[in-house]
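> These are the structures in question, set out in turn.
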Structure I
Amino acid sequence: MDDVIGRWREVNLANWNERVPIHLAGSFYDLPGFRKKRNVLREFEVAEIGEVAGRSLVHLQCHFGQDTLSWAAHGARVSGLDFSGPAVEAARGLAAELGVEAEFVQADAYEAVTAFEGRTFDIVYTGFGALTWLPDLPRWARVVSDLLKPGGFLYLSEFHPFTEILDDETGTTITHDYFDEGAKVWDEPGTYADRGAETRNNVAVFWEHTLGSVVSAIAGAGLRVEFLHEHENTIFPRYHDLEAGTDGLYRRPEGAPRIPMMYSIRASKA
């Protein structure tokens, strides 16, 4: 176990590299649909981040670039970064196919400043399911700060850590320790985008961060938190009783107790 955790980057890279072609071919990411509408952003993200036309935006941990290219469709000058070579190549290919001007760089999130040769951006964007792959949030936040121009801001939308303490089936029973932020090892075949996919590199190392740890890391890097919004919905049917709304998000049935399932943060650099 300790050996696996010590090789977390190597292990996770093998895991993600194998899953890129599965994600490209599957229905979860719906590439044919994306080619038509060119937007996978949630309405609240677009509203909270505001006008991006003509502004430079860098997307950390961008996978194969759907969210990145969606911001380009809203007028941003976009750059994406991911540690997976196959993901970056797929992102570049998708941008070329769509005729979108976009830059994609292969690098670890912690090495983003070097990867972009010290360039700075108006907006740093990070989307769902990214922070769980990072062991050191203060270091990540310092990278974000170094990537921002004065007056620029971080926008982060993520799954709420509260959901991770509940049982996976009903989401009604506390089964996990909220404050356990140590490394955890996952060893299962398939992927969240296709549970039945045949895969070989099935081990992954991840970390669950409390909301306090995220906010404290951002503030500790000298960024001013403008808002922290907690959302009662999520982007996939996390529990069996969630119902899809007209906005494409999933939420508890009418009258059921609500819980936070996503959150979003905007934090600016002085």
Structure II
Amino acid sequence: MKMIAASAKIHPLSVIEDGAVIGENVVVGPFCHVGPKVVLHDGVELLTHVVVTGRTVIGRGTRIFANAVIGGDPQSLHHDGAETTLTVGENCTFREGVTVNTGTTEGGGKTIVGDNNLFLANSHVAHDCILGNHIVMSNNVMLAGHVKVEDRVILGGGSAVHQFTRIGRQAFIGGLSAVSYDVIPYGMLNGNPGILGGLNVVGMARAGMDKPAIHEVRRAFKQIFEGEGSVRNNAAAIRADYAHSVPVMQILDFIAAESDRALSSPNRGKG
């Protein structure tokens, strides 16, 4: 049985399957298809020719544009057909042709997208990805399975991210870049293969970080990547010196955490 709020506006040329839950003030335009295990929270808008399927929850105020497919089965040879989930947060925007898949059993069964994210045309979020908040994925960006993207990351058009890679908060990925290794918070990566060229200083300033704090992060960056020891040893060696600096500690914690991928650096990928 459908559960459709009285204030929802459903175009007669759309299909809402039995079992779907449609919140207050939801708008579903023509030629949309909403599956039987979908929840559309209050204020969600599907413009036209949108498919929302699978066990998928779409957060309040999210807008989905034409030809997007949200909640499709994972594109994984290892998927066993078990029911997995996709959860999308509030106030996200999915532009034309965006695809987001549910999780896989082996990956924990969940794909999670946070709040206030912008997905431009034809971008793709694969199975078991975990995305934070205020992320911008430009046109044709591709995230492979099990990728983790932290808050306020910007991914330039046509960039591609290898499976199991982590991208730290407020990093910037240049257009057409190949992200094969983890990118530290506030890092700036460009090229194919991707090279960590420095820090996203412009983004740091726009986020309200003052000049002394930015200078501290730059000094720590040089100590980590230009020191004589390994990156991880250099990072561990300076931890006590920067205990007062939240952004530097975010970088150091990111480096110290376990990961399936190596770290991007100014040298990795160069001949």
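> With FRET efficiency 1/(1 + (r/R0)^6) of positions 110 and 206 (r between Cβ atoms, R0 = 30 Å, to 0.05) derived from the coordinates and found to be 0.45, which of I, II does the value describe?
Structure of origin is II.
> Taking Rg/Rh (Cα atoms, Kirkwood Rh) from the coordinates of each of I, II, which one would give 0.94?
Of the options listed, only I reproduces it.
> Given a value of 9 for relative contact order in percent (Cα under 8 Å, 6 or more apart), calculated from one of I, II, which structure does it belong to?
Checking each candidate, the match is II.
> Suppose you compute distance in nm of label points 7 Å out along Cα→Cβ at positions 14 and 254 for every structure in I, II: which one lands on 5.2?
I
> For which of I, II does FRET efficiency 1/(1 + (r/R0)^6) of positions 6 and 214 (r between Cβ atoms, R0 = 41 Å, to 0.05), calculated from the coordinates, equal 0.20?
That value comes from structure II.
> Using helix-only ellipticity at 222 nm (-39500 (n - 2.57) for each DSSP H run of 4 or more, over all residues; to 500) as the calculated read-out, with -4500 as its value, let me know the right label among I, II.
Computed on structure II.
Laboratory data are not the source of any read-out in this text; all were calculated from the coordinates shown. All values derive from a computational prediction rather than experimental measurement. Cβ atoms are built from the backbone, for glycine too; each structure is taken alone.
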